[in-house]
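Quick heads-up: structures coming right below.
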Structure I
């Protein structure tokens, strides 16, 4: 496989991941962190870092909006719930190195 095809496939997979996460608003970031070790905020930071590496100016807010599909504050108001005691305990256990 040539590099251009690989890049296009990776980009398509990333777009599909974003679309999936944007429709699965029932899945909270803490759930993602507990199960996979990353969340939507991580993706937005990686996106911004990739832009920085290319010399493209992308703010944190712009990166989050790209990942969330809407402004972050709007997503939080519509979809974010308070983490349960179980979610918090799982997060602390997973991150207790």
Structure II
């Protein structure tokens, strides 16, 4: 939500698709976005794209998310365009009981 605070009508979309062995999830917003060239870098610990201090945070949130996803044998990636929001996609294995 913090990256949509300057947007008049913020929108966050969460979705899911399924295959036999994987669950695919996404989280999209219409926030400030970022340049796609930083899509891998934003998952680094303490890395923050916003150097101005406009947005609170320590730069560990997405690093923690990535570690959790990987710990559960999943993958995560981000795509964005500056000024056009961001989208995060991740997969998790389905557990068969």
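All of the numbers you see were taken from the coordinates with simple rules; none came from a lab. What you see is a predicted model; the values in this text were computed from it and never measured. Cβ atoms are built from the backbone, for glycine too; each structure is taken alone.
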**Message:** If relative contact order in percent (Cα under 8 Å, 6 or more apart) is calculated from each of I, II, which structure is the one that comes out at 33?
**Reply:** II
**Request:** Match the computed value -22000 of helix-only ellipticity at 222 nm (-39500 (n - 2.57) for each DSSP H run of 4 or more, over all residues; to 500) to one of the structures I, II, and report its label.
**Result:** I
**Request:** Work out which structure the value 2.1 belongs to, where distance in nm of label points 7 Å out along Cα→Cβ at positions 11 and 75 was derived from one of I, II.
**Result:** I
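A value of 1.02 was derived for Rg/Rh (Cα atoms, Kirkwood Rh); which structure in I, II was it taken from?
Working: I: 1.02; II: 1.00.
That value comes from structure I.
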